[in-house]
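Taken together, the values in this text are just the output of simple stated rules run on the coordinates, not laboratory data. This one's a predicted model, so the numbers in the text were calculated from it and none came from an experiment. Cβ atoms are built from the backbone, for glycine too; each structure is taken alone.
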Structure I
C-alpha cells in the first residue's frame, strides 16, 4: 500500500514555536511583592491548575488576578500583573528560521494547536510576528478544551478537513504526542530543534508532496 503524502503540519505553540517559562511570572511578582515567595506562588498556581483553567476559558486572567491578589495579599495593580503574566516568552530562533526559510513557500499547509488564552496569544502575535504566519488555528480558550483531551485533536481534524495519515503534529509534551497518535496523526516530539529537523526530514523523504 502506498504511504499517503505528508500535506499538513500542526504546530504546538509554547516551547515549540516560541519558548516560555512561567517562572518569569512568579519571579516578577516576587520582586515587586517582597513578602511573596516565588516558590509558594508557583506551587499554588500549579496545584490549582491555573494554566489549564485559564487556557480552557473556565476563568479569565482578571479572575485569576483577583484570586491570587486575595490569597497572597498582593499590592500590585492589574496592569503590572497582566504584563508579568504575558512577558514569559522568548523567540525560538531556530524554529523561526525553519518556518520562514523552509515552510512558508512550501506546499505544506500549516496549522497551530495550542493550549493558550487570549492574553498570551495576543502578546505572542504582537511580539513574535513569525508566529502570525500560521493563520489556521485551534486555540484551547476558544474551544474550551485542552490537550491532551482527545476532542481537541478531533476538532482540528474536522474543522480543517484533515486526513490524519497526511498530517504530522509537533509538540514538546509527551502526553500531547501520545494523545495525537490515538487519532491516527503522525507526530514529532519536539525535544530539541536538531532532533526535530532530523525527524521532519524522515517524514518528507518517505512522504513527499506530489
Structure II
C-alpha cells in the first residue's frame, strides 16, 4: 500500500511541476511581448511592413470567417493611416485552398489597398514559419504583425526572439463564448510549445 501511495504522490508532484512550467512559460511570453501590442491605430508606431497571419476566409458553413475579415480590416486601417508601406500576407496554399490569395484579393477589392504593395507568402503554414519567412525570405525586420490579440502574443514571441523589430496590432476578436474559450485554452498550450522550441532551438517542420 505504501508503494502505491508513493507512486500516487510522485504522479501528482509531476502534474504540479508540469502545471507550474506551463504557467511560467506563459508568463515568459507575456513578459517578452509586454507593451508591444496595440489596439488603437493612433497609438501604434509606424513600421515598414505589416505581416498578416493567415486564417481561412470561410467557415465550414460557407459564411465569411469573422477572424479573417477582422484581420483584413485591421491591415487596411494600418495602410490608410500611413502606418505601413508594404504588406506580407502569409498563410497556407494547397490544392484548392489559398489563404494568401484570398487575403490579397480582399485587401484590394474590399479595402482599397494597392496591389503593388502586397506580397504573398504561400508557405506560411504555421506561425513560426510565417515569422521565419518574413525575416529570411522577404528580409523584413521592422514589422507590425496583424492577428487577433491571443495569437499576436505568440507571434511576437517568435519575432522578437528572432531579432525582429516587431509590434502587434490586434484585430477585433470574436467574443462568442465557445470560440473565445477554445482559442484562449489552445493558445495557453501553444505558448508553452513556443517556449520549448525557443529554449531547445527547435525549428518547426511543415
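Can you tell which of I, II yields -17000 when helix-only ellipticity at 222 nm (-39500 (n - 2.57) for each DSSP H run of 4 or more, over all residues; to 500) is derived from it?
Comparing all candidates, it corresponds to II.
Comparing distance in nm of label points 7 Å out along Cα→Cβ at positions 82 and 106 across I, II, which is largest?
Comparing I, II by distance in nm of label points 7 Å out along Cα→Cβ at positions 82 and 106, the maximum is at I.
Taking relative contact order in percent (Cα under 8 Å, 6 or more apart) as the quantity of interest, name the structure among I, II where it is greatest. It would help to have the intermediate numbers written out before the result.
Details: I: 30; II: 24.
If we compare relative contact order in percent (Cα under 8 Å, 6 or more apart) over I, II, the biggest value is for I.
From which structure (I, II) was FRET efficiency 1/(1 + (r/R0)^6) of positions 90 and 146 (r between Cβ atoms, R0 = 25 Å, to 0.05) calculated, if the value obtained is 0.65?
I
Identify the structure, out of I, II, from whose coordinates volume of the Cα convex hull per residue in Å³, for residues 114-161 alone was calculated to give 92.
That value comes from structure II.
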